[in-house]
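Each in structure tokens, the structures are laid out below.
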Structure 1
Amino acid sequence: MNQDRYQRQTTLKGFGPEGQQKLKSAKVLVVGAGGLGVPVMTYLNAMGVGTLGIVDADVVSLSNLHRQVLYTEKMVGVPKVVAAKTQLLAQNSDTNIELYQTFLTISNALEIIAKYDIVVDATDNFPTRYLINDACVLLNKPFIYGALHGFEGQVSVFNYKGGPTYRCLFPEMPNADAVPNCNEHGVLGILPGIIGNLQALETIKILTEIGDVLSGVLVLFDGLTQRFQRMKLSLNLENQKIKNLATSYDFDCELPIQSVEAKDFQSLYTDGKIELIDVRTSKEYVRNHLEGSKHIPINELIERVDEVDMKSPVYVICQSGIRSKKAILQLNELFPQNKFINVAGGMNHIVTYAHTN
């Protein structure tokens, strides 16, 4: 271990060389290499965490760069895990960086998470957070939670030394139409940096056993007023009694929704003409879309529904697969006899599949 490199940390009273050695021996998994993941990875890497695991299946896009400051314009189209490793090793060549260019799923979550001491949740969706939570409960791993909405952010630590879990904060999965979407509502570029750094700080505190960990406490940050609030969380012991992962981690919907995976949709799309409705915003559609798709933003869908050809199965796509589900719920109410199919993972999965095949 290079003593000069970490001298400003090792001279800290209460941290010292012992704290630095604990970081060197630590293994941290970061799920998500986007807005939250970038500051988490950057600072844990710079501070000397020995092993960083990175889970992400997305590629760098131009719209990422205003907040995901680890990446450059030349990296657009490159898998995020690959781009992140390149940058992180340039920053600290001593770090062991393990890549998982995939989505965290029921089939791989336990195997991946079992290898690490701590999981940092840097995702942007409820299903993955519930999956992370349940896997961490089963494996007795703490995880650091962070979330963003507009000008606000949240941070907490779950499943730490018998403390509350994520399900103690959100007992049930919300419906898809109750979930805010950053593609629609946006996020201020600096905010992920603030929240991600707070997540990195909690990770360091746990690893080196310094300070008070945010277990049982939810911190709320308002970027427009620079105000922090603390909310106490209570432990529900039932949430620690999980025996297995759920059979599905998806949004609860009143009606079953048929979906098609990216690789299967690609063959359908290239084999012939299909009725494909893109429900994203105009800016998203202009930035990239599939040729032949009809652009009907979700907030205009009902008034423009006569533009949809109901004579054949209708495929619906958005950026991540959330708004398309909302759209299908609306369409099912109006046309229960028709067949509507969600493109699972939306354009994110389509682009990822295209870059890995």
Structure 2
Amino acid sequence: MTDGALASGKTLGILGGGQLGRMIAQAARGLGFKTAALDAAADAPALQVVDFPVVGSVDDPAAARRLAEVSDLLTLEWELIAPAALEEAARLKPLHPAPSVLAVIRDRKTQREFLARRGFPQTEWGAAASAADLPFYPVIVKRRTHGYDGKGQARLASPADAAASADIFAAPCVWEKIVPFEAEISAILARGRRGETAVYPVAENAHRDGILRTTRAPARVPPAVARAAEELALEIASSLGHVGVMAVEMFVLPGGGLLVNEIAPRVHNSGHYTLGACATSQFEQHARAVAGLPLGPTSASGPALMVNLLGDLWENGQPDWSALDGIPGLSLHLYGKSSARPGRKMGHYVVVGPNADEELARADARLSALARRA
């Protein structure tokens, strides 16, 4: 192992106990590490699989301290953690990515300001405390923090829409100009402690109601566009001094130009296809990067499709998983969540191989077949 790397048998602690934390923990155990995770729910997905479950709010500095005390190295599953908890954790044990990275990314305004300072391409935007701050319509308005999966966002086509959606401004917002785009893509990369990097095949995303529905890799864009997306994502990670996996979501414009939509300084839903499609999954890669181990290869064994499984499928009980039987190259990943609700991510499946495009076309029919009928 590399000098300074986390030794086998040491403990990697994870701030957050959801499905991302669960899959990081499973990958870390495969590398020979013990694991710990912090979550308010004792039955949270990650706490079900770690060696040292810590029950408490991820935003509570005292709970973060308890996690740090049973860990040798710390990481996290999402960026929206109270700065006081991050600082307390980092005071006791090394934390990757660092609080300084998260301070830039966790707030959409500071994230956009960072992109502007560095000259990275993005849509026109501005801060908004009320509808009076909107320069034109239509426009997208997003809460500066804690907006994800379509929550905390509103597409406003007119002043009447703004009046009807006035509650969006109960918290500070940004507005973003709507741009015509041909595809939404993600560049998933890892950056190690010494600045070494590895990039996965650029993925193409499809959303519905603000929630990622499917990811297809490699993205169906020209090779030059894919290379440009990879280079842009690497520049962003380097500029931030990031350590770990990072996802950079982008819009592909007519003519092949790129605009950065959002940065996620962690493993990401659009990188789930790597769990089964790539030589090293994004979860193992994240554990390697933060632990100081050599990064693994990112080559894919073929085209891949990832389909999110949302709580809607559980409306009439456990889905009929036999609907997935007999599909070559398919692997099913469930997150161990105790209850389902509409829009909640309960699992995903990945299809790898030449039939991935065919299964992409059939995704809606497959999902309908999974749902049990009353």
Structure 3
Amino acid sequence: MAHYNISVIPGDGIGPEVMDSALAVLGESEKHFDLQLSYTTYDFSADLYRRTGRKITEADMDVIGATDAVLFGAMGLPDVRDPEGLELGAQVEMRAHYKLFASLRPVKLFQGVESAVKAHNVDMLVIRETSEGMFAGLHDSHEPSDEQATDRMTITRATSEKLFDLAFSEARARRRRGTPGRVTLLHKSNALRSNVLMEKVFDEVAARNTDIESSKYYIDAGSMYMVTDPERFDVIVSENIFGDITSEIAAGLVGGLGVAPSADVSLSHGVFQPSHGSAPDIAGTGQANPIAMILSAAMMLGWLGEQRGDETCRQAARSINQAVEQVLATGPRTRDLGGNATTRQVTDAVLQALASTLPATTHSL
């Protein structure tokens, strides 16, 4: 039996609620597959910082990093800020500590979910670089001023090569699953020196991957194409801030952040979380959409399957995705998708769909 140790960080707002949903779905998967997941839960929420001044440390991340993966809820509260005025959230610290250079943010227009654009086959993966770009200077010395503030954008060849190698690899894997297998760089090399280097490295990596089609657009034009012709995109790769914004546009094409999972990865570590925030205004009301968190858990299983060569994990991930697709097609749906179901009702529907489509057990004797 495959056994994995998972660090769980529920976070703030609706984070604990959707995390409960994901853990319930993972638990149902364990009943049907030769799979065992053990969890250790950590509290590094903004609420904890507000109450105690405690936030995640290097030592904490060393311990968490020794587990097989991290399942992360939603973190941050608008009114909880650090001394420089920035929102609290362990995600940024973890990206730096584990060298998580890429955020994988798939979006798909599921049957039963309305799109805000005239498109029928939206299925893309946005890859956001997460360790440098406009986040490169987060730890630079800073003198508070009401007259001037500066942020730094830095692009390096080493990180760009890893990022683009991953993008072409993901496109190749997606092509095997039926998508076009195409990589598009969104950049601003006409105005930013850092992006001149990024484009140069992209061209070099593309030249080594001629079996995969590639293209490039300036970020402003590419953003327009995303809403006027989203079906042209398969894998999009971009700088940190550009990728953050682009992935939100992509989520808007397929029903919103409630159906948008993500994974922050390095060559050896993975942190899996929904793309949405903590939504403290609806916390505790039962309105939160658990789908993005459930899909993030499925991404975790898929990643573990690829990392460890574990077909059981890959099968479990596919089964969860199929159950989610079934529920989105037929309902129930939460309010953000035009329905009136609660978090619990949607979770129960996914659990029922998962149980009904799998054999009683596939555990080995």
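What follows draws every value from the coordinates through simple rules; no lab data is involved. Every value quoted in this text rests on a predicted model; they were computed, and no experiment measured them. Cβ atoms are built from the backbone, for glycine too; each structure is taken alone.
From 1, 2, 3, which structure was helix-only ellipticity at 222 nm (-39500 (n - 2.57) for each DSSP H run of 4 or more, over all residues; to 500) = -13500 calculated on?
Source structure: 3.
To test your reading of the models, identify which of 1, 2, 3 gives 3.5 for distance in nm of label points 7 Å out along Cα→Cβ at positions 50 and 162 when calculated.
Matching structure: 3.
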